1. If distance in nm of label points 7 Å out along Cα→Cβ at positions 44 and 124 comes out at 1.7 when worked out from the coordinates, which of I, II was used?
2. Here helix-only ellipticity at 222 nm (-39500 (n - 2.57) for each DSSP H run of 4 or more, over all residues; to 500) was calculated and came to -3500; which of the structures I, II was it taken from?
3. Where does the value 2.0 come from, among I, II, when distance in nm of label points 7 Å out along Cα→Cβ at positions 52 and 132 is the thing being computed?
4. For which of the structures I, II does the calculation of volume of the Cα convex hull per residue in Å³, for residues 36-115 alone return 77?
5. If mean projected area of the Cα convex hull in nm² is computed to be 9.9, which of I, II is the source?
6. Thinking only about FRET efficiency 1/(1 + (r/R0)^6) of positions 12 and 108 (r between Cβ atoms, R0 = 25 Å, to 0.05), which of I, II has the largest value?
Structure I
Amino acid sequence: MVQDQQDASRPYRLEFRYCREYLHALVEGEEDSTEISLSFWREIAEECRLRGYKKVLVEENIEGNISGTDAYEIGAHLPEILEGLLVAYVDHRIEHSALNALAETIMLNRGGKGKIFMDVDEAKKWLLSMDEPKGEQKEEQVEKSL
């Protein structure tokens with residue numbers, strides 16, 4: 001099943017494909033910024049939670065690139081936005097690779113779970129090979145220690 005989240009007030013188009021083991025999100029647009037990226041990441045995370053997905057494959061095809069400062073800000077916010085989710089990410093714009101790698105490193109260093117790929121099939125293989133993240137682990141540990 002495919003659901004297109006077209007909204008004229010947004011500078012991007014977001015489409016969801018509901019696979020059995022993961023949500024597949026496709027994002028397209030012309031401009032990018034911290035605000036734009038965080039907006040679509042929030043929508044993706046919300047859809048995952050609404051539908052009960054713990055894994056998500058995100059394909060991005062946005063023409064504009066972000067700055068290094070934007071990459072840092074995005075990477076710093078993603079662990080909170082994507083808490084409890086495992087992300088396989090593919091950007092179809094190779095010129096975005098260096099800044100995507102920066103955001104990925106910051107995200108991982110702050111506890112996020114995911115990986116960047118250049119190929120959708122490789123991203124799918126990796127995502128399907130991984131165990132679902134344990135989003136409630138911190139709370140369970142606290143309860144057990146009480």
Structure II
Amino acid sequence: MHTIANGISGKCIIATDFISAGTILFTFDPAYSQNEQTYQTIQVGPNKHCLINSDLALLNHSCNPNLLVETTKGIVYTKKNVYCDEELTYFYPSTEWDMVRPFLCNCGSPACMQFIRGAYWTPLYILLDHYVNKHIADFILTEVKYASDLTTFLD
């Protein structure tokens with residue numbers, strides 16, 4: 001169904017066959033988390049980062065991804081049909097609030113954000129076009145609540 005290859009961003013995972021939308025490609029256990037965030041972890045909650053020791057760690061970012069990473073259940077789904085030789089990617093701000101190692105994006109999408117730093121740094125209108133995990137939605141709601149508290153802005 002997929003294989004490891006060398007792509008534009010280094011090692012990546014490429015589909016070797018057609019994969020239909022909604023297919024479960026990977027699973028991981030979000031209960032095995034740590035407080036320490038690294039560039040090789042997936043954020044699964046506030047101060048919870050899952051260190052991935054599988055091919056899943058080779059999934060690169062795209063601003064127009066073909067996968068969804070659901071961190072509560074630890075499941076990676078195909079978001080849309082994926083064709084043979086297509087790189088498997090997901091939208092990093094869907095899991096990461098503030099990335100430990102931001103990077104210049106070279107996904108090639110017309111909607112490319114250019115610089116990826118995590119959901120905290122991503123404009124809301126862009127996040128609303130993507131699936132985001134519950135912990136990211138909760139962080140956003142906390143920020144909005146803070147911004148809507150008048151006492152926050154009174155001296």
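Each value in this text was obtained by applying a stated rule to the coordinates, not by laboratory testing. Quick caveat: nothing in here was measured; it's all calculated off a predicted structure. Cβ atoms are built from the backbone, for glycine too; each structure is taken alone.
1. It must be structure I, since only it matches.
2. Answer for the origin of the read-out: II.
3. Going label by label, the one that fits is II.
4. I
5. Of the options listed, only II reproduces it.
6. Largest value of FRET efficiency 1/(1 + (r/R0)^6) of positions 12 and 108 (r between Cβ atoms, R0 = 25 Å, to 0.05): II.
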